[in-house]
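The structures considered in this document are given below.
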Structure P
Amino acid sequence: MARTPSNMMPLLTAAPPFEIQDAVSGKVMSLNQLKGEKGTVIFFICNHCPFVIHVNRELVRIARDYADKGIGFVAISSNDVENYPDDAPHLMKKVAEEQGYPFPYLYDETQEVAKAYDAACTPDIYLFDANLRLAYRGQLDGSRPGNDIPVSGVDLRNALDAVLERREVSGIQKPSLGCNIKWKV
């Protein structure tokens, strides 16, 4: 299990636009369609990563807790499915349904979206404010597989609360840690 940290895109960076296919509905979706009125969370995840599997339930809880507060959520998988077939779109749809994802699960086949966001690992988490400026990037919380820290989502929840209250998000942000994105050769 590789332990790759986030690259930590600079705060206030504008969210790069995208249009890619949702593995669940089959529809092409754009950032403009998915953004929330008060903020937008983008998760780079995949099906097989133990770090993502470890936090999946909390990702769902957070999305359910904050969606009705004006926060949009979207998950993106950018892994090379030729070499990592467990991450193929038809299996993304299965995972989304099994986990009850209340957000679209998009497939970044060309990996251009992951490159635009400078994503490095799964999960890699980005929170943009109402103006699509980066307010938070990094870990969900301090929990990792096997470290016995309960999954709480506290770091992302604190950032979401700050964005909703129009307060500055703390600049002390810890990188996420997970499996590296499986880049095409």
Structure Q
Amino acid sequence: MSEAIRAFAAVSISDGARRQVAELLDRIRCESGADVRWVKPELTHLTLAFLGEVSQDFLDRANAQLAQVAGRHDAFDVQLKGLGAFPISSLARVVWVGTDKGRTNICALQRDVETALSSVGYQPERRRFSPHLTIGRLRVAGDVSRVTATQFESELFTVDRVVLFRSVLGPGGPVYSRLSEYPLQIH
């Protein structure tokens, strides 16, 4: 029996956008008024599909599917913009940065990833996909309205690949490693 691997498919953000998210986090840490565990900027990404604990056999099948999906999509530009919370700012469990330019492309890529992975046994989430970058989590729902009122806009960056990440949970938070990368088409 092979070891279960916690994995997810995502797109990365540029180093410049990551620096801008780090600066944003420095500005808002003290404003939250709630007990928020802020995400380390180097761990931020736009998740397309959280796979959960899966076998190596599943990952092998997923690799082929993700490669095909990437081959059908062109690279595209994205801009992060605005802050929000799930489910709502006054009773937040997650604080996020939204997407502006490129949102339609991310949604199309995510739908294709989800459909392809479903063909090899992935169970899609029931919630409607909303492209976002998680920047904070709350153990107990809290009001983060002051944080979500903060203005934010990142540089424009190019999404040119889908990445399959492994996530290992530890006492200092998760550690991500890249399992595979699937380049999008460049024209």
Structure R
Amino acid sequence: MEIVKNFSQSKLVKNLFVILIGSILLAISSKIKIPFYPVPMTMQTLVVLIIGIGFGWKLGIATIMLYLFEGIIGLPVFSGTPEKGVGLIYFTGPTMGYLIGFLVAVFFAGKFNYDNNLFKNFLKLTFATSFIYILGMLWLGGLIGWDKPIFKLGAQPFLLAELFKILLATFAINQIKKIKKKF
């Protein structure tokens, strides 16, 4: 019985550590701005996909929830913070739908089974990522009004960068799986 108790405690500590490291990586990725056309890109959505693939959907959702909680309580973990504000006020601004979309994206990225078929893996990751933009544009439209060009403002400028990040994640799947097996 003592062995089972110690094993479950060590697994819990390991999982909490993984979740914390994932939220830190996500926060760092939100601060990385890479010059890209037509707008600079952050690496957040790439890290969301990597967390899903590497951690699985359960730890992935826990990681994103911790990240969102950190931002809501005022830690400057979101892209554009602290320059554009922090906390709940920033969270409920124009980017909230995208941030909530991270939860759905990490769920699907973690739930899918990946094989050596790059095309199928690419489609799976594209599907997962699409929820970031769907929820983002739904929130943005409700916030600024549906009379505005929501797709042009909330998705179009980011699609080329998103394609690049999905391709990176697609080609990294086998490496991510190898690293996952070591842990």
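None of the figures in this text is laboratory data; all of them are computed from the coordinates on show. Only a predicted model underlies this, so the values are computations on that prediction, with no experimental measurement involved. Cβ atoms are built from the backbone, for glycine too; each structure is taken alone.
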### Given 19.0 for mean count of other Cβ atoms within 10 Å over residues 9-16, calculated: source structure among P, Q, R
Q
## Note on the structure
Computing Rg/Rh (Cα atoms, Kirkwood Rh) for each of P, Q, R, the value 1.00 comes from structure R
